[in-house]
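Read-outs: derived from the displayed coordinates by stated rules, not from any lab. Here the structure is a predicted model, which means the values were calculated and not measured. Cβ atoms are built from the backbone, for glycine too; each structure is taken alone.
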Structure 1
Amino acid sequence: MAVIHRAPGEEPTRLATDLTFADGQIRQGIGLMLAQPLEPGEAMVFRFDDARNRHVHTWFVRAPIDVVWIEREQVVERMTLPPWSFGRRARADTIVELPADVAADVSAGDIVRID
């Protein structure tokens with residue numbers, strides 16, 4: 001599986017191919033806390049049953065991360081969060097966390113798929 005990004009008028013690019021899925025409330029609540037920093041090619045994917053405002057923080061996260069909030073494969077928000085940040089809230093049915101700067105070219109309105 002891979003995280004695929006497609007900006008309007010551009011060819012698709014792979015943001016990550018080594019995916020970890022945060023399944024269930026406990027795993028989703030823990031996320032990357034106390035984990036080793038993500039390496040290039042890695043991502044943590046959070047999938048939810050419905051789209052609603054989802055909060056992401058980086059308490060106990062050891063390195064900055066890119067966070068992409070997605071609703072029906074369309075990017076709602078993208079932000080780089082430093083460690084120990086209160087974070088951000090945005091509407092999403094999927095959230096992807098990547099190493100910092102991997103998603104630098106991802107913008108609201110772009111398409112991001114998990115294939």
Structure 2
Amino acid sequence: MKTTEELEKEVEKLFIIQSRIRNSAFITAIGGLLFFIFGLYWKYLHPEWNLEDMGSYIAGGAGAAWGFSGLLFIYLGFLGQKQEIKNQQIELILTRDEMKASRVELKGQKEQLEAQKTR
């Protein structure tokens with residue numbers, strides 16, 4: 001079983017990974033938005049483009065970027081769940097330690113009561 005210190009280090013690593021992936025996902029989503037805006041602007045500059053050409057350009061650039069961004073956000077959700085499981089393991093270890101301390105305390109109180117009864 002891992003100690004709380006090891007689990008806390010893992011949680012910190014997960015937090016760093018999550019922040020990097022979150023930033024990458026947002027940057028990719030913004031890149032897709034730029035593809036979309038540029039496609040609309042290019043259509044404005046070149047009216048000879050028909051809607052099919054513009055749709056192909058936007059779907060190829062923005063669609064791929066948004067799809068990858070969505071994949072990163074899904075992975076980010078899985079990492080968040082993993083981080084919560086690690087936090088729950090830490091809480092479980094701490095609760096177990098508190099229960100052990102409580103048992104020792106109750107055992108001491110029981111011995112004191114029994115010693116008072118015998119007097």
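Summary of computed values
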{"item": "Among 1, 2, which structure scores highest (criterion: relative contact order in percent (Cα under 8 Å, 6 or more apart))", "result": "2"}
{"item": "Top of 1, 2 by distance in nm of label points 7 Å out along Cα→Cβ at positions 24 and 72, largest first", "result": "1"}
{"item": "Parent structure of the calculated result 106, 21, 18, given that Cα extents along the principal axes in Å is the read-out and 1, 2 the choices", "result": "2"}
{"item": "Answer label among 1, 2 for the case where helix-only ellipticity at 222 nm (-39500 (n - 2.57) for each DSSP H run of 4 or more, over all residues; to 500), calculated from the coordinates, equals -32500", "result": "2"}
{"item": "Per distance in nm of label points 7 Å out along Cα→Cβ at positions 40 and 80, the highest-valued of structures 1, 2", "result": "2"}
{"item": "FRET efficiency 1/(1 + (r/R0)^6) of positions 64 and 104 (r between Cβ atoms, R0 = 35 Å, to 0.05) - highest-scoring structure of 1, 2", "result": "1"}
{"item": "Structure with the greatest value (metric distance in nm of label points 7 Å out along Cα→Cβ at positions 56 and 88, set 1, 2)", "result": "2"}
{"item": "Structure with the greatest value (metric mean count of other Cβ atoms within 10 Å over residues 16-23, set 1, 2)", "result": "1"}
